[in-house]
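Colleague: Structures are listed in the sections that come next.
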Structure I
Amino acid sequence: MRATIQLENMEFRAPHGCYDLEKVVGNRYEVTLTMDAEIGSAAEQDDLLKSVNYLSVYEQVAEEMQKPSDILENVAWRILERIHRAFPQIVTSTIKVSKLAPPLSGKVEKVSVILSK
């Protein structure tokens, strides 16, 4: 049996960006992560060990968000790599990492990077 598990609109303050000030004061970010996983009989047996523990996923995302990167592509890549290592039952995943109110010359709500594995 396959399940789609989604953690939507997780918010973080993190030190990402190519400008020195961004690495010092940080920015606000939003992360949505979608995972398709083979869960076997987890639903029928009510067994967390056979599914993807989304508390653990959240904690791993939060840890990766605190590691500085110059570009969002690197942040997204690191998160996907880590969750696939932690949960081999994940078949495919998609992550969207958005920088809220990026420091651009005009008003922009957010800039996002979407990666799939």
Structure II
Amino acid sequence: MALAESFQEIVESLPRDWTDMQLDLRIADETRYVDASIPMTQINAQPHSRADWHWRINVANGFGHAAAPETVAWVLGMLDGQGIEGELVVNDLNEGRAEVRQMWGRPESVRAEYRRRRSI
């Protein structure tokens, strides 16, 4: 299965309130590591120190210091386009968190919309 399709299946299987996750990526052909590393810089993938896995990818849903799911899907699609095959595994998943925003001075309509979108 293509990496982008595999990633899309992972995202679709997550609960609605997921906030961030860590994915591990292993490419099938290690001779393509350098070719794969160039697109991986777009999502700030971290080289993995474990020999079995090549990168750790941090993904954030809506807020946080990680790559957006759309960007990760785009980069994995680039790898698919280059013929680079691999495997994705969810290493860690956080859910039920909400970003902290200063709401002082904001109208009630803004605060209500914030609560609705964040399910607070």
Structure III
Amino acid sequence: MREEIEKYIKENYDVLKEHPWKEYPNYTTFKHKNNKKWFALIMDIPFEKLKINKDGIVNVINLKNIPEMIGGLRKEEGILPAYHMNKEHWITVLLDGTVLKEKICELIDLSYDLTK
């Protein structure tokens, strides 16, 4: 699903796509060109770091959200407290099919708008 999400971002937004960390070549940030603020960060991380009792690695996307919505979103399967970001303003979404692509795209759109 990672490729589909990256394609959605590329087709809908004129943004900067970067790989800022040499030690994590699969981590990709998406930033506004005008203010350089991130609105999405895609990573591949071990399930255990997300406190999910599974072996292996999963692709995730971190997205900014409205603090009042985050508590409710985290009750949905596949939406977690933000990994390595402010948990009051960001969420982590699994890109393993748990969350529908349409829902992820709506969350991307909101994150983009919140970081303009």
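Every read-out reported here was derived from the displayed coordinates using simple, explicitly stated rules and does not represent laboratory data. Given the structure is predicted, the values throughout are model-derived calculations rather than measurements. Cβ atoms are built from the backbone, for glycine too; each structure is taken alone.
Colleague: Out of I, II, III, which one gives 2.4 for distance in nm of label points 7 Å out along Cα→Cβ at positions 16 and 104 as computed from the coordinates?
Modeller: On the way: I: 1.6; II: 3.3; III: 2.4.
Only one of I, II, III returns 2.4 for distance in nm of label points 7 Å out along Cα→Cβ at positions 16 and 104, namely III.
Colleague: If you work out Kirkwood radius over Cα pairs in Å, for residues 32-79 alone for I, II, III, which one comes out largest? Don't skip to the answer; put the middle values down first.
Modeller: Details: I: 12.4; II: 11.2; III: 12.7.
Checked I, II, III; max of Kirkwood radius over Cα pairs in Å, for residues 32-79 alone sits with III.
Colleague: Comparing percent of Cα pairs over 25 Å apart across structures I, II, III, which is largest?
Modeller: Working: I: 27; II: 31; III: 15.
Top value of percent of Cα pairs over 25 Å apart, among I, II, III, belongs to structure II.
Colleague: Between I, II, III, which one scores greatest on relative contact order in percent (Cα under 8 Å, 6 or more apart)?
Modeller: Largest calculated value belongs to II.
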